[in-house]
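Each value in this text was obtained by applying a stated rule to the coordinates, not by laboratory testing. Since this is a predicted model, take the numbers as computed values, not measurements. Cβ atoms are built from the backbone, for glycine too; each structure is taken alone.
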Structure P
Amino acid sequence: MSVKNVERMINSGAKVTLEETEEGTVISILPETKSWQTFALGKWLVVWLFCGAFVMLGGYKELQGDGRVFLLVFLAFWAYFLFYATRSLVWNNVGTEFIRLTADSLDYKRSWNDYGKVRSFDLATIKNLGVVNYDDKPFAKTYNAAFWTMGGEMIGFEYIGRKIAFGFKLNEKQAKDIIKRIEKAMRAVK
């Protein structure tokens, strides 16, 4: 199996929609995973849950001293991966990113089935808007594009000394199209 085939198999994508409203342009970014990917992640999560429960129930009673410390460290890693896998599965099913471009601001919301906080950014204060560069980090690029992760932000900028990134699982063309819209809104402010 070639590297390209493996990448195609593990990668997920995003569906971008645009809507013009009275308040401005609303860009929605929805995760787009294949049904077998969602099924595989759900199955993995169930197996991971049972394995961790089995280790917890069976191991803690029998172990003494350093064995218990090892078990607690193991369970911390187990809980970490359980949390991130669950978060990814939920995001792939109900998550949406919303970007609203108004006359003077960019509003961003990471929505979990309508729950989420809107963060507003003054368009005049945004600096260094562009595509997030993963070229010097091939592992990070591949890992963030995988269906079992929630990451893969493709659009980034600096805002009052902070780095802001969004646009999960976008391909480069989608990211550049959204950036053009944001730049157009920024030019209108200046």
Structure Q
Amino acid sequence: MSELKTEKVKTKSETAVSTRARIAVIRVRGDVGLSPHVRKAFDILRLYKKNYCVILPNTDSAMGSVNRVKDFVTFGELNKETFIKLIQARAKIAGDKLLTENFLKDQTKLDIKAFADAFYDFKIELKQIPGLKQFFRLHPPIGGFERAGIKHSYAEGGALGYRGKYINKLIERMIK
């Protein structure tokens, strides 16, 4: 008997990403009409509202949750420069106050650039800073989302799903 060989076809959301990468996930669509499973995944990811962003390690469990909500978010690999801009502009501590360099030095003994280096080397996590909110509230992007809108995938010219390194350009438009 001949054996059938089957190959798994990679989808856009399963694109090869370095296991040492940090993934930025931005919620693009709202809350109306979501299934309970998707709502639970959003709660697990801490994406409570539109235009919220979280930074995740590239692990199977995190990517499983992202895969569940891929029709409502956009995600990709975050670079260190954009991460530094995001921390400086949009990181909040308890009391809805902006994260300052002095607060970060008091808590971690690191400045923002050294913290980013340690964060990308997986030596420190955001949750190790007491009082830091684990999500970032962003503005809607300057110039809007892509031409096809928020109901189509990035591959079709829309805003949803995996966008790779182009997530950095989107975040920079949402920080300003």
Structure R
Amino acid sequence: MNQESDKTARKNRLIILLLFLVFLAPALGSWLLYANRDTVHMGTTNKGEFVQPPRQLDLSGLALSKDYFAHHQTLIYVSGADCADDCRHALDVMHGTQLALGEQNSEVQRLYLASSPGAAKVAADAGLTVLDASSKPVLQDFGADASQYIYLADQNGYAVLRYKLSDDPKKILIDLRHLLGSGG
């Protein structure tokens, strides 16, 4: 009889231990992930490169309303000294991406910031906002290599993602569709 009670006691301890582990393991796992959030990279679904840190664009001195970014995602290109082949390619990609959104194309706007008065004279199509941003503080927000990227700004005016001009333009489209809620 003593053996039988030892087996029952062992079985009961094992059940209690398993129940304890079942309820403790998720809490312990989530705490470990939280404690190591800087070293554990879970991956993201975006195709663009995050702008680190996200920068709110300083539009002071530009002919834009205060609510320019409100209710729109904005594709931004900052040109170099002139609008050469890369510039025209970037503007074509932005236009094509907006058109590819179909019915949602009104939720995306395009902004071309020229870093010289000569570059601002590019032939603008309908829907492209062209501004001469030379000697304006907004260009400092982008950095020296800005003409190599197309930027995506959110509805609060923060530049949050950027895409290399050499990347596949579909990456921009996928991210925009995701942000606008129509899937990828």
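For which of P, Q, R does distance in nm of label points 7 Å out along Cα→Cβ at positions 68 and 116, calculated from the coordinates, equal 2.2? Please report the intermediate quantities before stating the final value.
Details: P: 4.3; Q: 3.2; R: 2.2.
Going label by label, the one that fits is R.
Of structures P, Q, R, which gives -16000 when helix-only ellipticity at 222 nm (-39500 (n - 2.57) for each DSSP H run of 4 or more, over all residues; to 500) is computed from the coordinates?
Values: P: -16000; Q: -9000; R: -11500.
Answer by label: P.
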Original post:
P, Q, R: which one has semi-axes √(5λ) of the Cα gyration tensor in Å, as calculated, at 29, 20, 15?
Top reply: Q
